[in-house]
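Following this line, the structures themselves.
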Structure P
Amino acid sequence: MKLITWNVQWFCGLDDRVDVERVVAHARSMADFDVLCLQEVAVNYPQLTGDAGFDQVARLRELLPEYEIVFGAAVTELGRQGQRQQFGNLIATRLPIAQAQSYPLPYPPDLGKRTMPRICTTATVLSALGPIRVMTTHLEFYSTAQRMAQARALVELHRQACGHVVDPPLDDETGSPFQTKVHTTQAILCGDFNFEARDAEYGVIQEPAPVGISSLADAWPLAHGTQPHEPTFRLFDSRYGPEPICCDFVFVSANLRRQVRIVRVDGQTRVSDHQPVLLVLGPD
């Protein structure tokens, strides 16, 4: 199974050109991906995209006809010109999707900080390794308090989902929305976390889980040992800080640790202000 996660910055490259097609083309050049997780996808934001504010989700559906698309809007609001606007995360996959949900993350007030709502978008896909819950997110940049609350919420969302395996609900084959769901403890959590490996939030995501729950682990050291993370942000652009950092991660549940084959950062592309990350999972 091949997964790419990428904060595409509304498909705006470092040349200030907004181009959905070239981002998709570059992702395809990296790998014949089964799952593509994107953060910062915009609908009807002309101030960002430099046009009438076109629908980037609809354009992705056109460019990826063989993939099913799940879009989770962290922000849905009325624009200044009266148009409905959305901004959030997207999962595109050619694997069957058993179920999909989006979960708003905590958004506590933080006086004087520039903030916006955040979300975790999920899709449980049916892979050769069994059902895997793919979770993609983009945490708060400016507010440490919000980011920590969001990191803790992600752990609870994962544990909640695993809990349905440990304590399964009543079987139901009535064909109603109560019908039996596909539940799994296998999970991938990826995205732009806006923290670094030295930050407390990084440890929170990987806290030991209760018995029966599969805890989350950063996939990078599973593939690279003690080698430092390669940078995924500020590699070519110092507007948000002077030094390149890694803030885009892929975490896997403990029961997928042995399936991690490749974790690779593309450190060359400049079609976003973040670098994409490739994860390859395979059987023992």
Structure Q
Amino acid sequence: MKIKFLGTAAAEGFPALFCSCEVCEKARKEGGKNIRTRSQSLINDDLLIDFSADTYLHMLNYGLDLRKVKSLLITHGHDDHLYPFDLVYRASPVYAQFPNSGKDKKTLEIYLAHRSDSFLRKAFYTKGNKMKDKTVLSLHYIKKFKSFSTSGYTVTPLKADHAMQFDPVFYIISKDGKNILYGHDTGYFPKKTWEYIEKIKIRFDLVTLDCTCAITSDAYSYHMGLNACRDVKNRLLKNGNADENTIFCLNHFSHNCGYTYDELCPIAEKDGFCVSYDGLEIEF
């Protein structure tokens, strides 16, 4: 399997839209890996995780063929993870033409919690499409800890500690004997999530963790900082859910973390973490 980190920032982007703090100014000046767009990842070219407002930019920057994406996993309804107004353009023949019609259209299967769909439905009703054509977009409502299959993957939603009004989740994604733990947005994992992970005795090949706050705060709730990420890693190792071959990544950074990519790397590497950046691709 492979994962490509398309966007690795929190909601405000990095540097933030209107911010003149020291770290934003430094990121603007130094550029490169210090520039981060909103959160999104792609698995094997056909499984997309979250749909941010920067999706169009990601398509251009990385030469993505979004027509190959068969499934879309949504973690929660915050607009940096679900910006549905661009999905409208896939649902209407005015904006997207398909080579075939009717049952031969390539359906995009969208998976999300029921409480995360209000923004999505608002977008479609605003445009007047009303999501009638399920040969183009098909919604599936997921339940925590109940696995489902899509496009050859086995996916399990886990309970997240985040914006509870959206019933947020993060995911275990498995295919061909490989397992990814896609752990954000969330604080330190809830008790029921830990119980599930430890019960099924799964071993992860790659773990990507929310590190919104980096080392500027002792964040454990809603988002994580490096201390919480370290505790998650140690618990996974202790319980056999990870080993010395597991790749651990930090992801989803706010400019409030106080560190650019170049500054954070040597700190994170001491604890065996890879710091993600926009465009990072890992194959395992």
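Read the figures in this text as sums done on the coordinates, not as results from a lab. All values reported here derive from a predicted model rather than from experimental measurement. Cβ atoms are built from the backbone, for glycine too; each structure is taken alone.
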field: Given 3.7 for distance in nm of label points 7 Å out along Cα→Cβ at positions 23 and 199, calculated: source structure among P, Q
entry: Q
query: When Cα extents along the principal axes in Å, for residues 151-222 alone is calculated, the result is 49, 25, 21; to which of the structures P, Q does this value belong?
result: P
task: Assuming 1.37 is Cα Rg over 2.2 N^0.38 Å, for residues 119-182 alone as calculated from a single structure, say which of P, Q it is.
output: Q
- prompt: Suppose you compute FRET efficiency 1/(1 + (r/R0)^6) of positions 31 and 135 (r between Cβ atoms, R0 = 30 Å, to 0.05) for every structure in P, Q: which one lands on 0.90?
  reply: P
- line: When FRET efficiency 1/(1 + (r/R0)^6) of positions 55 and 167 (r between Cβ atoms, R0 = 41 Å, to 0.05) is calculated for structures P, Q, the one with the largest value is Q
